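Bear in mind these aren't lab numbers, they're just calculated from the coordinates by the rules spelled out. It should be emphasised that the depicted structure is a prediction, and the values quoted were computed from it without experimental measurement. Cβ atoms are built from the backbone, for glycine too; each structure is taken alone.
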Structure P
Amino acid sequence: MNSRGEIHLVLPDPIERGACFRALATGTARVVRSFASAADYVEAGADADAAILLFHWRQPGDVGGADLLARAAASEGVLAFVAAERLDVAEARAVLRGGAHDLLPAPLDPGRVKRMIEAALGDWHERRRAFAVTAEAESRIAALTPRERDILAAIAAGCGNKAIARRLDLSPRTVEVHRANIMRRAGAANVAELLRLAFLAEQAKGAGGDSIRYGGGSAATAADRALGGL
């Protein structure tokens, strides 16, 4: 997650694009970049710098909203906001399954866009902090040998040295040596910290995507509103 935290707007209508740009950029040091089409955005290669990507689902030219959503999903940490007036069933399904953070009604209200994106930036910064913590935990646990991971799993299950020794057919003294090595390799000051690192590393393996919202509502609401005309 190497993003510089920029806000990127891909809005074909110049009036709407300008209004949203001013709402987001005025009175702040944040970086806001705007593009007239998805093709322009792709050509600029700005994906790696984005924290927030707001775009209309229907774009002029050969590059469309589905392409932008896929690029956002591939750029870890980018929160994608999709704007649309009306979506058919296939489009609504693509948005819902594509990892969009939220679905906004078009034409866009710059004030609403500002409020929602500012709230999302808070989420993004928190995710960035959590990502760094989790990545550090994964790195520490990955430094353990397979045998040390077996012993760590037994420790997490609440086993003492003697029980671990019986489970893994080791001597209690060998288990003690392995435990000391585990603490050293993981950089853990105590068992509680070791288990916290193990939990974070395991949690990262099963992390799933967020459900899409419609202005803070549920995924079902998003689909109903999109299909019925926003």
Structure Q
Amino acid sequence: MTDFVLVPGAWLGAWAWRDVVSSLEKRGIRSYPVTLTGMAERVHLATPYVGMETAIMDVLNAVKYNDVDDFVLVGHSFAGKVAASVADRAHDKVKKVIYLDAFRPEATHKPQGRFDPTLEFGPLQTGSYSIPLTEDIINRIGKDVVGPKREWLMSRATPWPVKLANDPIALSSNYGPSKEAYIFCSLSGDPVDEILAGKWGKLNGPSKVIETGHWPMITKPVELADDLIALAE
């Protein structure tokens, strides 16, 4: 069966996919959750210079050294940029790219995807190069994370290096939009109905909508695993 490579978004690490990995394993499906440099168990490697190129190599090396081939790549949140870039560079190995409540690339070879997260989450503290996860952020984009699950999220979350947001990506002609699929989260604040209607750009592949906030791997891991498997076909 097809393997999955799971790339987490801001503040997260491989740990966030724990219950999704378990659900996939019960069905005989292997998955490889990745932690991007500067977060989670790799937080000690955070510097102001950790950006997209490092993140892309994190995933490419995870694929290489785990001998993963013909896999489905899942990018969550800002890591849609990472997933798109990996799918471009490892196009011969990526079977499908699933964008999970994530950045979705446009059909251009020009630099894209640069954004300033301080406009949404507030200014950086003096001397800081990362944004911490706060209760206010959770309440805005993931208020369905409650009780022990919120405690787990807050206890594991690490600051998000802003260079990962500031850095653009540029895709080559190797990138195949026909491999795209999408999972949208109806409670994360995005206008999902408008996105599905094509008002925010063309969707190049199938999609699913899950009734969660921004972190379905934490709130609805089994349902998320179901949707990943369905879109992988």
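Given a value of -9000 for helix-only ellipticity at 222 nm (-39500 (n - 2.57) for each DSSP H run of 4 or more, over all residues; to 500), calculated from one of P, Q, which structure does it belong to?
Checking each candidate, the match is Q.
When relative contact order in percent (Cα under 8 Å, 6 or more apart) is calculated for each of structures P, Q, structure Q gives the greatest result.
Computed over structures P, Q, mean count of other Cβ atoms within 10 Å over residues 97-104 reaches its largest value in Q.
Which structure, out of P, Q, was percent of Cα pairs over 32 Å apart calculated from, if the result is 37? Please report the intermediate quantities before stating the final value.
Values: P: 37; Q: 11.
Traced to structure P.
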